[in-house]
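In what follows, structures are represented as structure tokens.
Read-outs throughout are calculated quantities, based only on the coordinates presented, and are distinct from any laboratory measurement. Since we're looking at a predicted model, the values are computed, not measured. Cβ atoms are built from the backbone, for glycine too; each structure is taken alone.
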Structure 1
Amino acid sequence: MLEVKKLSKSFGGLTAITNLDLDILDSEILGVIGPNGAGKTTLFNVISGFHAPTSGKVIFNGRDITGLKAHQVAHIGISRTFQASNLFMSLSVLDNVFTCHHMSYRTKIWERFLHMPSAMKEEKRLRQSTLEILEFMGLDSLKDEVAAQLTHGQQRTLGICMALATKPKLLLLDEPVTGMTPVEIQEMVDLINRMRSRGITIAIVEHNMQAVMNLCDRIVVLNHGEKIAEGSHEEIIENREVIEAYLGEDEEE
């Protein structure tokens, strides 16, 4: 589904990603792990159009999307969440998700302003879609709650609901279980598996290794902006270079 080819990204004198090759396969859950500063979030930022690469290419379903802006990338079917909750805190849960349907409008803005029948019909359809997303993600009972009043885990889930409103084919999740309780983590793992069962391909950046091992079909390990390992979780946990990246060199060696 997605190919990253010889990708590099520098910020002034700092190189965050170096000559990276990476594939995301259709319908898989791919884990991207590595120590802090490994380039994981930068990779997501480049794929999703928040940063332009210094060099290299990003290919999505056979189309070169290198350098497209974030809204253009979202239009073609790639959505993402962020490490920090990126919510409209003063709005209700329902309105947070409904707002993210803005790309789905087909009626003109003046038709909506004048409450034309076509615009009202479309708004009803999008509100129904919003309710379906909330029900699927288990937040329908909280639809009238203000986002600021939700628990941390509920806010993380709401962020994913907002991403789902753009109807992604590929969903990039940046640390989806960070700060959650064990119960919330398991609920999120179940939700991510359900999203995959709906035909959404998923890539995850995450530091919680248990969640990564339970979720991911394949894992890519980054260190200092370079890919140092790729494979199943069994292969990754036994990889010497991965162990050194996380734990450091054995001083006796």
Structure 2
Amino acid sequence: MKAFHATAVAALSTAAAFSPAPAAAQAGGVWQFDAALYLYLPSVSGTTRFGTGDSDAAVDVSKLLETLNTTFQGTFEARRGQWGGFTDFFYVDFGKTRSATRDLSIGGIPLPADVSAATDFSLKGTSWTLAGVWRPDPASPLDVIAGVRLLDVKESLAWQLSGNIGQFPVTGQARQQEASLHNVDGIVGVKGRFAFGPGGRWFVPYYADVGTGDSKVTWQAVAGIGYSFGTLSVVGGWRHLDYKMKNGKPFETLTFSGPTFAAVFRW
């Protein structure tokens, strides 16, 4: 499904969950924390069905949404020795008004060439991950994670058809509908970084998880490249969050994806 790119605002994150501390710092019994400032430029795609009647709509989200109004992503990680924990919070608010489009269907019928719709579509979503962290080998940069992820999404669609609209029910020619979702899924995954170059200052951070529960399957991946100045690192990467829903849910699929740029502080 075609995704689109949108502009975003800078966000404050209180840890870089995909960039763990060097193994040497984890061997002792002291607490360590991470913090980061980053800019995230996500896109969204997916399929939503607003009800199942002959006056209800179905939309390809990526074809109706083009504007990211607000976004906030924040994480916090703390660890001591081989054990730790982190939480990651992700919020987006998309919206778009279009004067003439055929990128929706009414009662399962795609809009024909002689019919168009004026639409006002919005999506607000929150993803919250809470997980424990375990490093099997203190000398290794790999962490194993296990926890839960909460997803709350609400979409609103208002439309008014114009043109040869007699083939559609009167109640489907102009209407406003909402669809919402609240999912909780268990997740497992890994994260860490590979260092290279002189002094190991260059590194490739990575994060991946997969889970299920209220969702049929959800997975998330983050990867990029960074450079360490000591307690400060700069990172550029890509974050992708994907959901496949179970039958009977208004959201069939939902994906958030885009580049991220971070300044990471460690103490």
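For this structure, a couple of remarks:
- helix-only ellipticity at 222 nm (-39500 (n - 2.57) for each DSSP H run of 4 or more, over all residues; to 500) from the coordinates reads -11000; which among 1, 2: 1
- Distance in nm of label points 7 Å out along Cα→Cβ at positions 47 and 191 derived as 1.9 - corresponding label from 1, 2: 1
- Which entry (1, 2) yields the derived value 18.9 for mean count of other Cβ atoms within 10 Å over residues 63-70: 2
- Comparison of 1, 2 by mean count of other Cβ atoms within 10 Å over residues 199-206 - largest value held by: 1
- Read-out mean count of other Cβ atoms within 10 Å over residues 71-78, computed value 17.1, structure in 1, 2: 1
- For the structures shown (1, 2), Cα Rg over 2.2 N^0.38 Å is largest in 2.
- Structures compared: 1, 2; top value of relative contact order in percent (Cα under 8 Å, 6 or more apart), i.e. the largest, recorded for 1.
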